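As structure tokens, here come the structures.
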Structure 1
Amino acid sequence: MAILRSMPDKTESLQNHFLIAMPQLHDPNFSGALTYICEHTEDGAMGLIVNKPSGLHLNEVLEQLELPNSANDTLIYAGGPVQMEHGFVLHSGSSIWDSSLQISDNLSLTTSRDILQAIGENQGPEHYLLALGYAGWGAGQLEQELKENTWLTCRANQEILFHTPDAHKLRSALAILGIDTDQLNGQIGHA
């Protein structure tokens, strides 16, 4: 992952923001999705869908990797359609693990095995979310989708990421903007 740089067209970086899928987005990967943007530079963007559980549980992954397992039945999310075989841990705290990206003062993204071992031993970060796969946008692609009103954006918060039930995450993010989900429809802009 590249180091965050300023955007050439003066667009503010959306790193540490939520992308809220608009109803007209019919892509099954993103329909109804709340995506957390981990990185956004002039080269593109990378994020994790944080409200769509994959059906897998952490204890299954720890067992498969032959790592300590503290009977952790934490759900793993379908983070996006890119590299679905790769795991990502979005977590509170700093980037003390082998392969981490510091996203904000209190959030990091880690892709190394050592964090899974620590979690399996109950020595991992206080709050974490695991995902398989990620959502990615090439240079200018996300900016174009924003111009087309495909997404709403707002600053992310840990309460929604780590403490809000999945079925309520999208509604909670919209509430940050003062919008109720009942106010949205796929016909915006059509008479």
Structure 2
Amino acid sequence: MVRDQLRATRDGVLQLLRAHAGEAWEPHEAAMVAATIAFVEAYPNCADRSLQVGHLTGSAWIVDTTRTQVLLTHHRKLGKWLQLGGHADGDLDLARVALREAEEESGLKRLRFLSSQLFDVDRHWIPARRDEPAHWHYDLRFLLEGSLEEPLIVSSESKDLQWVKLSGIHQLTTEESIVRMVRKTA
């Protein structure tokens, strides 16, 4: 119980990030982890979507049981194939955010975490849209497992959902953050 309570605090987020800082495989990700730590330290409301400079998001990198396929969504607003995830909306338990978003965006109900630690961290620029200014997403990503047999339900946030072989990701996207997670999975 205490561990769950800590996880849902800024200190818990910083603990996850600092642990991951020592695990970051590549210099680019290490720099994004450092930027995310600085962001969380600077903004008590770091998980609030109303923070216009940026905010925390939680994502799920969902692999199948053989670790040879990953579930991607064709994001409706961004027009890109991405991992599932979304805004924290004030929730500092980013693992819970990642799971909630994954379930909402895929219809999968039997997802399970493969680790309680972060799998990946990314900071990416979101362009301005309507009344929302351009801002940063500080994305904390968790590794989950799903079943190919469970039916997928495409949400209104997606154009499509697809299980994709890791070896075939390059046919859908060359986004460095996705390619980096493929390298980590392999």
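Just a few scattered comments:
- Across the set 1, 2, mean count of other Cβ atoms within 10 Å over residues 15-22 reaches its highest value in structure 1.
- Of the structures 1, 2, the one that -4500 was derived from, the read-out being helix-only ellipticity at 222 nm (-39500 (n - 2.57) for each DSSP H run of 4 or more, over all residues; to 500): 1
- Parent structure of the calculated result 16.7, 58, given that Rg and Dmax of the Cα atoms in Å is the read-out and 1, 2 the choices: 1
None of the figures in this text is laboratory data; all of them are computed from the coordinates on show. The structure displayed is predicted, hence computed values, not measured ones. Cβ atoms are built from the backbone, for glycine too; each structure is taken alone.
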